[in-house]
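Okay, got some structures for you below.
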Structure P
Amino acid sequence: MASTRLDYQTLFLHLFRFLYVLVCESLPLPDSGPLIHGEVKSPQYPQPYPPNLLKQWDLNVPEGFQIRLTFTHLDIEPSAGCYYDSVTVLYDKKLLGKFCGTENSANDHHPGYEPILSPGNRLTLVFQTDDYNPERRQNVGFSAQYQATDIDECSAPEPEDGSGPLCSQICLNTLGSYLCACHHGYELHSDQRTCMLSCGGGIFDEPTGHLFSPGYPNPAPHALSCQYVISVEAGFTVYLNFSDKFHIESVNTEEGPNCYYHWLELTVPHEKPVKLCGGTSPGLINTNSNNVTLDYHTDDQGLSNGWSLDYSTNRVKCPVPGVVVKGRVTPSLTEYFYRDYIYVRCDQGYKLMADGREIESFSTMCQSNAQWHLPLPECHIIDCGEPDPLLNGGVRFLSGAENQYLSTVEYHCNEPFYSLLGSTNVTFTCEADRKWRLTRDESFSPVCLPVCGRPTQYIEGYQRIIGGSEAPEHTIPWQVLLNINSNRGGGMVIADRWILTAAHVVVHQGQQSPAQSIRIFMGDTDIHRMETSFVHPASVHVHPEYNDQDGLNFNNDIALIKLQEPITFNAAVMPLCLPAKNATYTTGLVGLVSGFGTTNDGGRQMITNKLKYVMLPVVDQEKCRESITLWKKIRPNTPDLTDNMFCAGTPEGTQDSCQGDSGGPFSVDINGRSWAAGIVSWGIKCGQRGKYGVYTKVINYLDWIKQVMQEN
């Protein structure tokens, strides 16, 4: 007997716990609906379970689901047939399994980790233990997980009651249930299981499909009138491929089979309908449309086995685009279809043009109507626009025209008054980037520089100013006449906006003359012809170290006058060159002195209205200083000779510059080019024996001249 295995006190405790479990733990919980997953554990798990237990779990999941039960751990006292302790799994009182032992026990009653699947949505677990455990109650019981699993009703075998399959044709498994469906040409009966023959067609909008007549390939009921509509996306063409087994009753006539009573009529928009019948398959038909209507008709007599077809779709085809002259169409294909794109690019040096305007890029798409949505553009040759004008120069075409791609132009300056920097002429080509370039990597703007010191006419014989001859036209084109408060002075053109003169010409009694009081005449040798045309300076710049307060200090006697507008040089007005830094003032060096100052007429000094000139040699500096020192003994108020000055003249006199010539040029000609050696500054008398004219030494002021011109 089982009671012999325990003492009475232990038996009483076990009996009490058994009743507690039976009464208390079996009370129903509030109804909250079936769960879809959960966990079941033996009492006190993972501690050893108590003796004399009887525990039951009733598991439920929603209808249409099964319960999938998996033991995650099972440790129950092993015994033959699980006689003493066990966990039992039941489905509607049907035993699904009785388990005990451990995973490594010798018996075969352990479930392992293989899940247990219930036939329906219910499952019962019963855990029972006896009153004794030889392992001193070290077995911990079990832990299990369960979850709802959808039942595949469609895979279940047919019921044995002979009621037939769940669905007569097509069974579709759904979550928790199933649905029945029918093949084309059939419709579902009200019992939602049985399929009956039907002639309902509907609209087919998938890119591919399969159609067949009711009952095909067997004869269908009489008096059918079925319609099938294939309607796919615009831009696609429907192809019908009939199977070889094709049979629609026809009447043989001399003209061939005639579809009097049975037919399949094929209709596409804007085309005449076509009736098909007979026993020969139409094979593959290109409908050239995305909408096709098939009408199948039989009368109440005759016999037609029907038809079957597969339909497919292809994109509509657009015409091959034309050729773009001086351009290319990509991609280059033999055929183009709906939604294909093409691009047009022009050859180098050409631009895309559409509707009379230039476009940056071009693409067009093959449309659903088998036409390109934009016409092809044209490629026109690019142009670089008019070449930049060249101040004091010009441009002429060497090749090409209308400033087009690869046209070549040549720049030239207005000679002999201007010359191109570094070259006689410069050639530019219109490149693909629409710029005129010397090379493909460099743009360059030519500049015409004034030609200095090269008059168009030269003086053949030199005379003196005092009593000298008039200067022929265009021989001294840099000569300038200054009129300041009715006082005359001279100057010389050295750049297109700059006049070089003596400081004492524009400074009187220590005050610089205002610019508006200075009138500048140039371009002629006759004052009367010039007096109606003069300009005012924009600014006057006296050397900062010039300081003549008493008329006795002509050191730094140099000034610059800036014109308001630049001069365009010609034969009448040209600049005089500045001296080179290594220029020398060698004794005997002959220079040309010119001006509109005082001249000698029969022993009388008179103001001339004609430009006069004289050729004078440079005098030895010490010899000139001696002559001035001797004169100072007579006239102590005589200016000093400095290293910023040099003298010119002859010992016998008679040839000299005089009043009104101040500020004028002392120019030296070397190899046909004249340069400004000196500025008429001061002297003792005019043309007196043993006396010389004194000139500002221009070479000493080159840095100052360039600085003033650059900064202003």
Structure Q
Amino acid sequence: MASPHDSTRAGKVFEHSMLTTDVARALRSSLAMAGAWSLCLLTGNPWAVIMAAPAAQNVALLDVRGDYRARAAILLVLTAVLACSAWAGAMAGNHLITAVLAIGVLAMLAGCWRYLSGDYGPNFALASGLFFLLAMSEPGDWSHAWHLMAATCLGGLGGILVQLAGWFFRPQHAVRHAVAETWVAASDLVTAMRSETDDGKPTVQQVPEKEGALRATVDRTLHVIATTMGQRSESLAAHLDDTTQLAARLATRTTALHTAMETLRSRDDFKSVGPSFDSALRSLASALRSGALTVITHRPEQLMALDVRIRRAGDLLQVLDTRLQSLALQDEEVLQARQMLAMVSELLPTVQLTLRETVDHGTPQSGFALRLPDLSGMSMRSLGAWVNPPAQFDWTLVRYTFRVAAVLMVAVAIHQWFQIPRGHWIAFTALVVLQPDYGATRQKLGQRLFGTLAGSTVGSLLLWVKMPAAGFILCASVMAFCFAYFVRRRYGYAVFFVTLMIVLMTESMIPVHLDFTVERLLATLAGGMLSLAAAFLLWPKWEQSQAPRYVAAALRANRNYLESVVEHFGKGDRFTGAAVLAKRTVERANSQAVASLQRLLSEPSKRRGDVEQIAALTTYNQRLTRAITVLGQHLNHRAGDPLAIPHAYVTSITETMEGLAKSLESGVPSPKDSWQKTAPPANISPDDAMVYRQLATVVTEIDAMALAAGATT
């Protein structure tokens, strides 16, 4: 009997299918579209394919979370939105004025969808725009509009049936998969810390991006738990909350270990430690993914596999500790690394106990489920959990909504006035390509042009192939599968496959020629250019002036984080409570700063300003966060042993951080005498000396930021 091993191909395929939704989403999309298309032909309504098949595909494509009734409600709302959009498009397409005004109203509603739901709003906005424009290209009277609406509604209901079938074949607890996503995100973060891949190639360092992804996933999961679990499930809700927090805590301690090990990399003797550290990280990442599988399946056999991986991770961490002992034992950097290592190791038994409790909380499913779990805990709160507008009003979204409305109204006016064949693709391309900022718009345009050009070229070859209806359906289903699989991975590939799908769908209904390929390509180019011009001219928000403010906000969040950690030192508390909340806040602020930098890099060169300075400040601020996190992890080692750090020492640091934040906002360098360095107390214990040494590391990172900002220290 073969023993389970992380690297086996079968094991990787199993983990990929369980821990990601790409394959399941692609299967749903393909089956829903093929089913709707076939049903239209069998019932003698081939005209309905153009509305029913895309409706079924769009509804089946949506990944929904939470309670089963809440999922069904979201899908029903999407179906209703698509049906109403189709009706409005058919009625408005008869006249230029009504078409232009209607698309403007639709764009405003799309902005509302984006504001009300960050998870589902963009899907609602794009899909409603697509069906409005599809129906607008086939205008008619009331009867025709109702027929298009009915076809869209029936297609959407078919997509819901495909979603329901998947729930029965693979039933999920309302929040277990969301919790598992946290463990996967933690595993991805640990994997990003490795120095090389499994194939021995150097890794591309993506630690900041993975940190932001983990923070976003944890926040989303905690929101799902809070809004989905009813009073009858308080015990299970508390357990799943603890399970989510445990994944984040293990990732935090591993990040602190990685930061502490970075200080040793410049040593000549680190060569004996590096391979062991990389192996330990690999084993930890594997254990975290196994933890995700245990949360989803809650099967005893999966728990056994987890125990094996946890034991292996513990053994490799012990080997790493032995390697570290071979270095200078009294070196404070080595001692700190060993302390961080010990805190990671002591958390592994807690992982085993917590996930064993997860298995005890659930009855494993086998075969076809006769009922869906967790249908008894419905509440208005769970049904409305997907509506989660931001706490603060976002004026960027308001400008973006008005920009989209203006562009779509111009695109529709051009299409209607000049009667451009398939001109509705101008407006839809603009709707897809136009993003809240110029950089993202330009990136999206490039991907869409690449996909459309390649898809149109291959599609023109398909025009010479004559196939029966079954052949068209089969080929289009394959294209739909590929589109759904790549839409969140490689958008350019997704556009390539969806272009082929549209060619096949159109060819099955009416004969098309090369003019179809040329017209769609030109419409895509026109819509993209219109979007790019709008992003540049209509109420733009350039990152040159915004990026320093994001860095300043992140720096202030780091200041609050440091103050909270120091306060915990004075009380002798562990790294819990306010310190953890402050860490979450600074991680969100860092994510916003990184996103701002990415937008800045995508803008025209004359609008970028000093990109290198912003990039350096963003990087140093992230390093500052990690340095404070390492400092905070010392709290766990010293629990019950208060350390009163002098107020003058801390104030000197925090006031400097505040002054630096103000200088970033104002653009005026900090004065030379604003940085009053304070020496640590004399005659302190080795443990206290280690804390002050880490505080000195924090000061060093602040010095680096001050130099990057142009301040003299």
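Here, each number is a calculation from the coordinates, and none is a lab measurement. In this text, all values refer to a predicted model and were calculated from it rather than measured experimentally. Cβ atoms are built from the backbone, for glycine too; each structure is taken alone.
For this structure, a couple of remarks:
- Among P, Q, which structure scores highest (criterion: distance in nm of label points 7 Å out along Cα→Cβ at positions 266 and 298): Q
- Among P, Q, structure where distance in nm of label points 7 Å out along Cα→Cβ at positions 450 and 666 as derived comes to 2.3: P
- Here P(r) over Cα pairs in 20 Å bins from 0, in percent, for residues 154-569 alone was derived from just one of the structures P, Q, and that gives 19, 43, 33, 4, 0; the source is Q.
- If Cα Rg over 2.2 N^0.38 Å, for residues 434-593 alone is computed and equals 1.24, the structure in P, Q: P
- Structure with the greatest value (metric distance in nm of label points 7 Å out along Cα→Cβ at positions 458 and 698, set P, Q): Q
- Test item: helix-only ellipticity at 222 nm (-39500 (n - 2.57) for each DSSP H run of 4 or more, over all residues; to 500) calculated as -26000, pick one of P, Q: Q
- Ranked by distance in nm of label points 7 Å out along Cα→Cβ at positions 122 and 562, structures P, Q are led by P, which has the greatest value.
- Highest-scoring label, criterion being mean count of other Cβ atoms within 10 Å over residues 250-257, among P, Q: Q
- Computed 15 for relative contact order in percent (Cα under 8 Å, 6 or more apart) - originating structure among P, Q: Q
- Read-out volume of the Cα convex hull per residue in Å³, computed value 447, structure in P, Q: P
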